[in-house]
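What follows is a group of structures, each given as structure tokens.
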Structure 1
């Protein structure tokens, strides 16, 4: 198993639609020319952007978080350029980019250091071979202070690992429950 470089990622994104929309370079400024948390193609990965859609946990309805019986009232839906995550709280978001993973590739997605150094932890499960969709991003604010997340800027880096042989059963073969997800996807059974 090996990790892929920017040249391979560029080819797969432009010729095979692996990442859409695809940004062919590291972008470090926002549309208004202010500094941005970088996103786009990097040396050995791709820094994905977080969209402007968020589901922030709330206790307004006194629900219980249960992955087997998820109650949508656990969240407040927010669409904004800057999402404030309350202290010691959690939010779901989604990537701007839509991914189509080849059958011989597995990805690992890690939070960017800029957020990690602020106590913001991003958890994303691996993108399995032949999975496709918007990435649902899990964002934890581990600090005792409110935290800002900037929409349409970098949040996490995806690394692409190529297997020495093609898997016998892919995510598509199993008809995985999160296949071709669009938007923020809550737990499914």
Structure 2
């Protein structure tokens, strides 16, 4: 198995097998990350395609990462998603006062869809760094050290971002008892 540093060196030489291995290795995670933030598979596919396109552009101009390739690709995807929401804020979902008569499965699916949208809207209210920490830690399963390497902050700062993000999400998603 080729190490990440070997892949980076080979990619800088535009070895097709290395570029294909990088795509095969990292595109599923970048896609999952994008779907969770964007909520649409088509947009997530566009994000992944543009992420790897930007990586190739960086290589062509002599740039790209010297190490931490995975973190570099996630940063590109994160920036793409942030730019997307700057151009077009997520739509608000109007709710009808009455729910039509539907069977239990359809109602359950509707509730789950509504909950996902509420979580996605709450995530978008976090700062970009808080959102990135939460998604990478809890949805991608990254450890604090890896997340810290991605956002160029010490591990203590990652823990602080996580703490503030979770408090904000709790405030936004869990109704206060009166």
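Each reported figure results from applying straightforward, stated rules to the coordinates on display, with no laboratory input. Predicted model, so just to flag it, every value in this text is computed and none were measured. Cβ atoms are built from the backbone, for glycine too; each structure is taken alone.
Out of 1, 2, which structure matches 3.4 when distance in nm of label points 7 Å out along Cα→Cβ at positions 39 and 159 is calculated? Value 3.4 for distance in nm of label points 7 Å out along Cα→Cβ at positions 39 and 159 corresponds to 2 out of 1, 2.
A value of 21 was derived for relative contact order in percent (Cα under 8 Å, 6 or more apart); which structure in 1, 2 was it taken from? Write out the running numbers ahead of the final one.
Working: 1: 27; 2: 21.
Answer by label: 2.
Kindly point out which one of 1, 2 the value 48, 43, 23 was derived from, the read-out being Cα extents along the principal axes in Å. Considering all the candidates, the number was obtained from 1.
One of 1, 2 was used to compute distance in nm of label points 7 Å out along Cα→Cβ at positions 63 and 79, and the answer was 0.5. Which one was it? Write out the running numbers ahead of the final one.
On the way: 1: 2.0; 2: 0.5.
Structure of origin is 2.
If you line up 1, 2 by FRET efficiency 1/(1 + (r/R0)^6) of positions 47 and 71 (r between Cβ atoms, R0 = 30 Å, to 0.05), the top spot, with the largest value, goes to 2.
Out of 1, 2, choose the structure whose coordinates give helix-only ellipticity at 222 nm (-39500 (n - 2.57) for each DSSP H run of 4 or more, over all residues; to 500) equal to -23500 when calculated. Kindly include the intermediate steps, with their values, before the conclusion.
Details: 1: -2000; 2: -23500.
It must be structure 2, since only it matches.
For the read-out mean count of other Cβ atoms within 10 Å over residues 31-38, a value of 11.4 was computed from one structure; give its label from 1, 2. Matching structure: 1.
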